[in-house]
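Chemist: Given below, in the form of structure tokens, are the structures.
Bear in mind these aren't lab numbers, they're just calculated from the coordinates by the rules spelled out. Everything quoted here is computed from the prediction, not taken from an experiment. Cβ atoms are built from the backbone, for glycine too; each structure is taken alone.
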Structure P
Amino acid sequence: MAIRKIREIGDPVLGKVCKEVKEITPRTRELIRDMLDTMYEASGVGLAAPQVGVLKRIVVIDVTGEDPIVLINPKILETGGEQTGNEGCLSVPGKSGTVTRPAYVKVAAYNEDMELFELEGTELLARAICHEADHLEGHLYVEKVEGRLRDVNEDWEEEE
């Protein structure tokens, strides 16, 4: 188990497009384990490889706290509806903002054995998939915030 340093807003690595994973190596498996450990340690629901300084198309998500999902080279195939809600990010500590995302997402990705699979998600899972996919393209949620970025302890309903 290794907890990696989470890169924060302003770090140039967070603005770069990640490279596709061509094969699973022992180092890739170790990265995935470390990403899960880091995400859980930080009480997050998702983490993308660039957030720990690695420019690879790997995302880990767990919206329940007991069902980790690993997405390698994820591609969003379909979206539907919309949801507007409060969003935060481990790379933007102490802040949150209102973001509109799809309410439904279908994604294709590879698992840790490089087997292709599809996953459908709604609500928080859909939000997490889109949020983490943005990281792989060098984008942070702050680019999509409606209104202003708030401290996490502020009541986000006040602006409406």
Structure Q
Amino acid sequence: MGVGKTTVGHKLAHLIDFEFLDTDHELERRTGVTIAHIFEIEGEGGFRSRETRLLEEAAKYDAYVVATGGGAMLYDSNRKAIRESGKVIYLTASVEFLWDRVRHSTNRPLLHTEDPYATLREIYMQRDPTYRDVADHVIEISPTSEMTANRIAEWLDIQVS
């Protein structure tokens, strides 16, 4: 949450001449409402069902960079679809850095708690081992999204101009 998956994903897709898909944005486009609204109406379970169907669909695409929501990796079916569809990159940063990025956001339903920093820290600690297990490569984000995208392209051994 807040690591820059969408921004880095866009830049990487442009660098390597792939299409880009952000699953959260696509779900918002398809439903006509925000992720927060889906959570409010359908709960996390309803949102995750929609997310899983989209990930299974996206796994069939060729030449795509896909940015998933932070919770996508928590479900076996999602991990299976993601692993089978291509290379998995885990972008990571410190909890303090992530907090600086998300602290004023109103579109983070999981942080609507009494202590959102503690919640973010708990989410990070719970999810980090799973993310590392699923990932083919872990990248600590660089100072700019361009640098991070370039590092990923280099790891993928794709020449960029």
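Chemist: For which of the structures P, Q does the calculation of log10 I(q)/I(0) by the Debye sum over Cα atoms at q = 0.23, 0.25 Å⁻¹, for residues 12-99 alone return -1.22, -1.30?
Modeler: Q
Chemist: A further question follows. If we compute relative contact order in percent (Cα under 8 Å, 6 or more apart) for structures P, Q, which one ends up with the highest value? Intermediate results must be reported in sequence, preceding the final value.
Modeler: Details: P: 24; Q: 34.
Ranking P, Q on relative contact order in percent (Cα under 8 Å, 6 or more apart), first place is Q.
Chemist: Supply the structure label, taken from P, Q, corresponding to distance in nm of label points 7 Å out along Cα→Cβ at positions 60 and 116 with the calculated value 2.6. Let's see the in-between values first.
Modeler: On the way: P: 2.6; Q: 3.8.
Corresponding structure: P.
Chemist: Where does the value 1.22 come from, among P, Q, when Cα Rg over 2.2 N^0.38 Å, for residues 52-131 alone is the thing being computed? Working shown, then result.
Modeler: Details: P: 1.12; Q: 1.22.
Source structure for this number: Q.
Chemist: Have a look at P, Q and say which one yields -18500 for helix-only ellipticity at 222 nm (-39500 (n - 2.57) for each DSSP H run of 4 or more, over all residues; to 500), as calculated. Before the final figure, lay out each step's value.
Modeler: Numbers: P: -6000; Q: -18500.
That value comes from structure Q.
Chemist: Sticking with this structure for a sec: Comparing FRET efficiency 1/(1 + (r/R0)^6) of positions 36 and 148 (r between Cβ atoms, R0 = 25 Å, to 0.05) across P, Q, which is largest?
Modeler: Numbers: P: 0.15; Q: 0.40.
Result for FRET efficiency 1/(1 + (r/R0)^6) of positions 36 and 148 (r between Cβ atoms, R0 = 25 Å, to 0.05) over P, Q: largest is Q.
Chemist: A value of 2.2 was computed for distance in nm of label points 7 Å out along Cα→Cβ at positions 84 and 124; which of P, Q is the source structure?
Modeler: Numbers: P: 2.2; Q: 3.4.
The structure behind it is P.
Chemist: Upon calculation of mean count of other Cβ atoms within 10 Å over residues 44-51 from the atomic coordinates, which of the structures P, Q produces 16.4?
Modeler: Q
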